[in-house]
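So, here come the structures, one by one.
Please treat every number below as a calculation from the coordinates, not as lab data. What you see is a predicted model, and the numbers here were worked out from it, not measured in a lab. Cβ atoms are built from the backbone, for glycine too; each structure is taken alone.
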Structure 1
Amino acid sequence: MSVFSPELVTLNLVASDKADAISQMAKLVVAAGRGTDAAQITADVLARDEIGTPQVDGVAIPHARSAGVTQSSVVVARTSGVVFDPEEDPADVLFMILVPPGEGDEHIDILSSLARRLMDPEFTAALRSLPSANELFELLVNGQK
């Protein structure tokens, strides 16, 4: 099963700050049946965020291992801008990578795969412009727009 799912894509996330964004994204994981505890997921991602969240050209990638997750998942959100690092511009696209404990380095594999794809300007333009969650899901899974 893919780490991506249309249920884990939100195109209009409105968040007051990074903690709010992470909390809302954690709730999507639980609602999609891929996690059991949104509060635990939020706490784990925020704790991991203390050592930094990767961010490239307006795309932030918070990530963590969490006991609140039952299946490796990537939540994708478009926002009007969320500050993850005060030294960077607000992120308008978020990828939250979550893996259950004991999954080894799976989150690193997902992170490096995403980082490679983010180097493609067509891919990042599509992230910001595709009109539906299903189309964004197809882009992530199949590379099709």
Structure 2
Amino acid sequence: MRNLKPQLIELLKSGGCTPRISKLARNLHTRSSTIHYNIKSMEKDGTVRSYKAVFDYKKIGEGFCTFVLIHLSPDEYSDPLKIANMLAAYPEIESIDVVTGEWELLIKVRTASIEEYYTFATRVLSIKGIARTQSLNSLKQVKTEFVIL
């Protein structure tokens, strides 16, 4: 049988999941058609933007997680979304937040190892507009996407 794991992982990471309507109906003690209607309504009005799998990241080769605080250079300080949108193109970056305080951006990076993170950091975190960074390595993830691991 053909191994589709790598393609499935990429599809699931990008929102290729759908809810199990029958299971939700059982848990809420209501009809599947009612659940389906409500889900479609939430999708249409933008309440639900995507469905995503929650992974054991070590098993898919992305077990090294780093949070990076980013301080922008003065010429980019007024438009943090410009740098955030540039960073969003990198597949290693799981999330990007514009934050308050001493830092302007917070990114979450997933790689297979610290060596891969080093390669990422030297390639990406030196782009024009980023003045300074601080990396915080995750030792163990306890909860993600509202799921306790």
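Before moving on, here are some points about what is shown:
- When FRET efficiency 1/(1 + (r/R0)^6) of positions 20 and 76 (r between Cβ atoms, R0 = 41 Å, to 0.05) is computed across structures 1, 2, the figure 0.40 traces back to 2.
- Identity of the structure behind 1.6 (criterion: distance in nm of label points 7 Å out along Cα→Cβ at positions 4 and 132, calculated), options 1, 2: 1
- Which of 1, 2 yields 13.7, 37 [Rg and Dmax of the Cα atoms in Å, calculated]: 1
- Entry that produces 13.4 once mean count of other Cβ atoms within 10 Å over residues 36-43 is calculated, selected from 1, 2: 2
- Of the structures 1, 2, the one that -12000 was derived from, the read-out being helix-only ellipticity at 222 nm (-39500 (n - 2.57) for each DSSP H run of 4 or more, over all residues; to 500): 1
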